[in-house]
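Structures for review follow.
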Structure P
Amino acid sequence: MKNHLSDLIRIAGAAVALTLSLLGILPYMIIPVAATLICGYPMFKEAFDAIRERHMTMELSMSIAVLAALAAEQYTTGLVITLFVLVAELLEHLIVDRGRDALTGLAALLPQTAKDLQPGDTVVVRPGAHIPVDGIVLKGNSFVNQAAITGESLPVEKGPNSEVLAGTINQDGVLEVIATSIGKDTIFGRIIGVMESVQSSQSPIEKTADKLAARLVYFALGGALITWLVTHNMNATISALVVAGACGVAAGTPLAILAGIGRAAREGVVIKGGVYLEQLAKADTVLLDKTGTLTLNKAIVTDVSSFNGIDSRRLLQLLSTGEQHSDHPLAGAIMEAAKNEDIQPGAYDNYNYLPGKGLQFSQENEYYLIGNTGLFEEKKIDVGIAAPWLESAREQGESTVLIGTHEHILGGVRLVDLMRPEAREAISDLHDHHLKIILLSGDHTASVSVTGRKLRVDEAVGNLLPTDKLAYIQQLKAAGKKVIMVGDGINDAPALMEAHVGIAMGTASNIAFESADMVLTNNDLRKVGVAIGIAKQCMNVIQFNFWGTIIVDAVGIVLAFMGYLSPMAAAMIHVISELIFILNSARLFRKR
């Protein structure tokens, strides 16, 4: 604010001096010359610094134009140009500062936590208060506004065992929350950290903008020199110097990057830098992990089948007895199916977990096996009776769990992963961006192919280990593809790091922030398409600013050379075009 106040004082001084000069109250040259040198001091200082650093800037070219006007005894013209430059710089600073404030203003939403608050402590959050920590609800029910972090427009209901995030707003109930992360370790704290680092780094396109701005200044100086050599018209020469501006590119490009990243953050997408915004806009291929990305990492039982006359309820009761202590997702689905049928697991005598295969347990002097076909083949138990059933499951892309004794198969269940409800819409959005979509998974090929057909992806590849996914991405990059990888941020970490842009799912995974270039804070796959749309819009704005600046400068210099442009008109064109391009970048802050 202090810098803006000094800008306003200089503008007021220049305006008063111009008025007094035009009224002829004091000798003709005293007021405009003094006002130009005093009010234009910051511009002249920056021009002098540019000369010392051998760096071409707009301040240097404008200073040359003003001094040339004074030398040609066009004192009022020099003062008018100085006034226009001051007004343009003030407006530019206001717009850019507003853009930065819109980005860093997120930090104000992060509550100030007590110094002695630690993970594991219990926090009581009253209605209307910001939740100060990442944590789990112990008691209470309420609706929480998560828009600042996840971009969700509607409040989300929270109750016992629900996860809550720092920076969100508790609306109507009292919540007791046990803290899991505090301060900078919260999701919101890490988002703020990313936003701060974004502002201190330059993307390739920002560096290109700086180079273009310098070249445009050389272009203006060259045009002015040619104009003077050909026409010997000082007015035309000054006009050529004044009309060409590069501030719209130099200031508009980083502002567009900040606006794009800031808008994505409000949508629940954390982008770690402008370089990834550029890569998003250029991408032509999207790789999607299946488990945890397209699916909810939760299965449901679709069929319970008996092969040897055993009752289906007895079959489900035996399965739940064996799976009751397992944390495998398929075990959870079996327990849920038993619960829905009001079937309680029984007691067992002995229990043995068989990693990668299944388990065995005994009950009432009978031994039972639960697992995949490999387990039963290893035990030399014939599964031929279940062959048609197993083949049908493979064709449908379903998983199977068999149960039997040491003598024969009893039956089995078929299970299917639950797809994210937004998965089809998300993939449709990606197709709208003309991207090739490839599904990658460690599941068997038949299951992955079925999922791929349901979701209408372009290609589906199964039986891939994390190292295989890494090699697959390397092959695509070697073929010249621009690759986006979307994964869960844990077992997909190598692939996320290898892709041009790695996008991680999940709000609670620390490795997501470390290995990925982007994080979807609300796990909504549709946000990938949203982020790509923002990136493309951002690059379109920058390209418009690039070419618009070049065209305005070229046309302005030609008009000045032909004598159709006065210095004052050139200053007006310079200021107006500069503001148009900066405002064009600033509009990215608005959510469509």
Structure Q
Amino acid sequence: MRSHYCGDLRKEHIGEDITLTGWIHRRRDHGGVIFLDLRDREGLTQVVFDPDREESFALADSCRNEFVVEIKGTVRNRPEGTVNSEMPTGEIEVLGKEMVILNKSETPPFQLDEHQQVGEDVRLRNRFIDLRRPEMQEKLRFRSKVSNSIRNFLDDNGFLDIETPILNRATPEGARDYLVPSRVHEGHFFALPQSPQLFKQLLMVAGFDRYYQIAKCFRDEDLRADRQPEFTQIDIETSFMNEEEIMGITEKMIRKLFLELKGVELGEFPRMPYSEAMLRFGSDKPDLRFPMELVDVADLMAEIEFKVFAGPANDPKGRVAALKVPGGAKLTRKIIDEYTKFVGIYGAKGLAWIKVNELEKGAEGLQSPIVKFLGEEVAMAIMTRLGAENGDIIFFGADKEKVVSEALGALRIKVGEDLEMSEAEWAPLWVVDFPMFEETDKGGLTALHHPFTAPSCSPEALKESPLNALSRAYDMVLNGCELGGGSIRIHDQQMQSTVLEILGIDAEEADDKFGFLLDALKYGAPPHGGLAFGLDRLIMLMTGSDSIREVIAFPKTQSASCPLTEAPGEVSAAQLRELNIKLRKTP
């Protein structure tokens, strides 16, 4: 029906007779001349209807926003003084000659011709309207370009695009599975994949050497701005490559992607051990755009009488750390109180602080209710260690190590954003040398990544001291967000059995849940490893969006529901009977 997309017309098309199709974005009546801004996925074009063409003029006059039309006309220069330099098509317009209304539209629930503050619930309930907005279309077009660029890179580097099953067996990977009842196997359930992890390892055992897939994954977990119950993963696995080689090729892919689509050269990614990231930034995904760091001061606090600091300072599992905010003395008490509430989210019981007003006066030049408990010597030793200067503020955390690291680490980011302290637009890095295991609240052990990650030691050393073992895992981090995580996998059956044993998974349970993988490891499994990127999160960052819901065509809400289709929904009693399921209502 069309000869051109609206957004493709330029000065070189002047004089051509063309046919356009699309939606009326805006209608204006100026002195008896009708102007229609016609919109399609490529952009906008201004179409002009003069009254001397009575039939087409009358149709144009009857049009309203979001009518779907076909227009035939001639491309011409815009009159002098009316060029719109902010539009790609702003130098030209189309003189409309013929018009067909293909479909009328009721008044949409919100207007698309200007920016409006519309609630997300309204937008998601009318997502087919929301997706007509040029900014939403641009984000999904960008998403398509990202996927295409990644596919081309991986294809060019010898990776094979192989699909893995959606209906799987439930496995413990740290989040709840979405279960699918089987009609033909009464009382049995499939699980939707949290990742293609086991199958991509089996592909390595099968000898495919380099695999990738842009895969749908599912996790029934509590949601945040960067989480969805169903999400898209760039899944990569390769044989006969060590961690440096895997990090090298995937870093090259991301650097090429940013250069190609954003015109940004990210440079070589630095590497940082997990222990250093936690010590300096309180996070395993540090945002290096902000210059502030956490500094331990427990040794300075160990002998003071102030139990709030001395207690954690003398606790082997405690931490006392300080965060210096340059120029932060200007923060008001109201803002400090808000920060105190903020760190409470992470378990902190309070937020001690010192404003550095006149350092040359010693403790007298420090403003804080805690200085009197520290004493002159300790207070000035803290100032020296942190390199404090007049006008700074210093925040303190004193509690269990996990609480202090998470609270001050999150505060560091919040303060950095609030005070606009970013020193770079993009700050990538690799975090490496993760612990193999971490303690659970109940005193057991859980894998920090997943139970198929290879440790950096022998099975014997792993058994002897599991909490001291490091894994061969690596995470790519960008601006404080984990873009992707991966590891060298266990390819030896003895090592895999040892890891499962340490996790409290006995031989019977291991055989029940992972028997097919353990069996495969008996038959010449090659050394292999991989990495998975969150595609939604990557595009969220690249487009500057606040949430991954902004870059997914039909996302779920934070309550894991779909306002558009009203999913999840009830099913009929007949369907439940066919599946041999009986519902039990929660009292």
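Computed from the coordinates by the stated procedures, all read-outs in this text should not be read as laboratory data. Nothing here was measured: the structure is a model prediction, and the numbers come from that model. Cβ atoms are built from the backbone, for glycine too; each structure is taken alone.
Comparing mean projected area of the Cα convex hull in nm², for residues 470-565 alone across P, Q, which is largest?
On the way: P: 9.1; Q: 9.6.
Sorting by mean projected area of the Cα convex hull in nm², for residues 470-565 alone in descending order puts Q first.
I have 16, 39, 33, 12, 1 for P(r) over Cα pairs in 20 Å bins from 0, in percent, calculated from one of the structures P, Q. Which structure is it?
Q
Matching task: 4.6 is the computed value of distance in nm of label points 7 Å out along Cα→Cβ at positions 254 and 310. Pick the structure from P, Q. Can you show the working numbers first?
Values: P: 7.0; Q: 4.6.
Label of the source structure: Q.
Ranked on relative contact order in percent (Cα under 8 Å, 6 or more apart), which label among P, Q comes first with the largest value?
On the way: P: 16; Q: 13.
Going through P, Q one by one, relative contact order in percent (Cα under 8 Å, 6 or more apart) peaks for structure P.
Out of P, Q, which one gives -17000 for helix-only ellipticity at 222 nm (-39500 (n - 2.57) for each DSSP H run of 4 or more, over all residues; to 500) as computed from the coordinates?
Numbers: P: -17000; Q: -9000.
For helix-only ellipticity at 222 nm (-39500 (n - 2.57) for each DSSP H run of 4 or more, over all residues; to 500), the value -17000 is produced by structure P.
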